[in-house]
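Below: a set of structures, written as structure tokens.
Each value in this text was obtained by applying a stated rule to the coordinates, not by laboratory testing. Computed from a prediction, not measured in an experiment: that's the story for all the values here. Cβ atoms are built from the backbone, for glycine too; each structure is taken alone.
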Structure I
Amino acid sequence: MNSKNCLICERIEMIENKTNPYFVAELETGYVVIGDHQYFEGYSLFLSKHHKTELHFLEKEVKNNFLIEMSQVAEAIYKAFNVEKLNYELLGNGDSHLHWHLFPRRENDSPVKGPVWWVNREEMFSEEVKPSSEKLEEMKTKLYEELIKITPIKRSFEE
């Protein structure tokens with residue numbers, strides 16, 4: 001799974017070492033984490049356990065399960081953070097390790113109506129929008145409580 005110089009592999013290794021404070025839950029095909037920056041409150045990611053560059057490179061059963069689990073994670077985010085709409089993006093990070101970005105959207109949540117990437121980068125990733133440790137724990141708990149209603153959890157941040 002681990003590839004040198006891959007940010008997603010590094011984050012997964014931190015989960016395995018119990019040093020990733022953003023980790024929420026491990027599912028069959030990936031890991032649920034709260035985003036480091038919360039310009040869009042409830043922003044979360046679903047990190048694939050497989051270091052692949054494209055969705056179609058996954059074996060059929062793994063791909064189908066990954067897509068189903070991503071949808072379940074999205075549903076949990078939707079319910080946990082009381083959002084109006086979700087934006088979904090499946091990206092690679094230069095090393096192209098599959099990972100979903102799930103952005104909760106609300107009316108007037110950004111200065112310009114449109115994709116999240118239209119928000120000023122310095123503003124979206126500023127220290128001011130990083131959750132406090134208390135807020136992060138609250139967010140993880142909310143998301144976990146919704147996840148366990150929807151999908152089997154292999155391991156959580158509470159373990």
Structure II
Amino acid sequence: MDILIQQYDWIRRTREVLFCYCETLSPDDYVKELESFGGGSIRNLHVHIADCYRFWLGNFALKKPLARIEPETVKDVQEMRRLFSQTDSLVEEFFHQFRNRWDHPASGTVSWKEGNVDLTPLWLYTHTITHEQHHKGQMVSISRHLGYTPPDTDLVLPF
């Protein structure tokens with residue numbers, strides 16, 4: 001499904017818009033934890049997004065022993081870019097591993113609210129990218145609360 005690779009490229013390009021914007025924030029504001037957002041910060045949400053990819057695509061689907069990332073270990077946007085470079089490599093490996101097997105169970109059964117379910121690679125990929133977009137909106141909202149005016153961070157146009 002090369003279309004998924006194209007879709008992820010759009011997500012990466014959209015993420016780049018957010019990274020460029022985050023580089024305009026003061027370093028203190030990038031890591032500032034706001035009580036009105038559950039004590040979250042832009043940096044913490046960025047790490048949370050990367051951890052979601054690492055857990056579902058890396059640990060669960062690819063059976064890689066990837067440790068959870070503590071937000072405090074990522075000091076600035078440049079370090080976050082490096083973390084997401086690793087995330088991109090993980091996604092590429094996931095695409096390679098599950099090519100032409102998108103609708104087969106990825107890696108066993110998961111206990112879920114509704115009972116036990118077999119998650120497919122397509123579901124795992126869809127979950128991680130929609131999760132990222134959800135939290136991207138929260139990061140932009142946090143920046144507004146800090147007095148910034150963010151750019152349009154909707155999905156980039158396909159050209």
Practice problem: Figure out for me which of the structures I, II the number -18000 belongs to, where helix-only ellipticity at 222 nm (-39500 (n - 2.57) for each DSSP H run of 4 or more, over all residues; to 500) was derived from the coordinates. | Solution: II
Self-check item: Per mean projected area of the Cα convex hull in nm², for residues 67-122 alone, the highest-valued of structures I, II
Solution: II
Exercise. Identify which of structures I, II gives the largest calculated value of distance in nm of label points 7 Å out along Cα→Cβ at positions 19 and 99.
Key: II
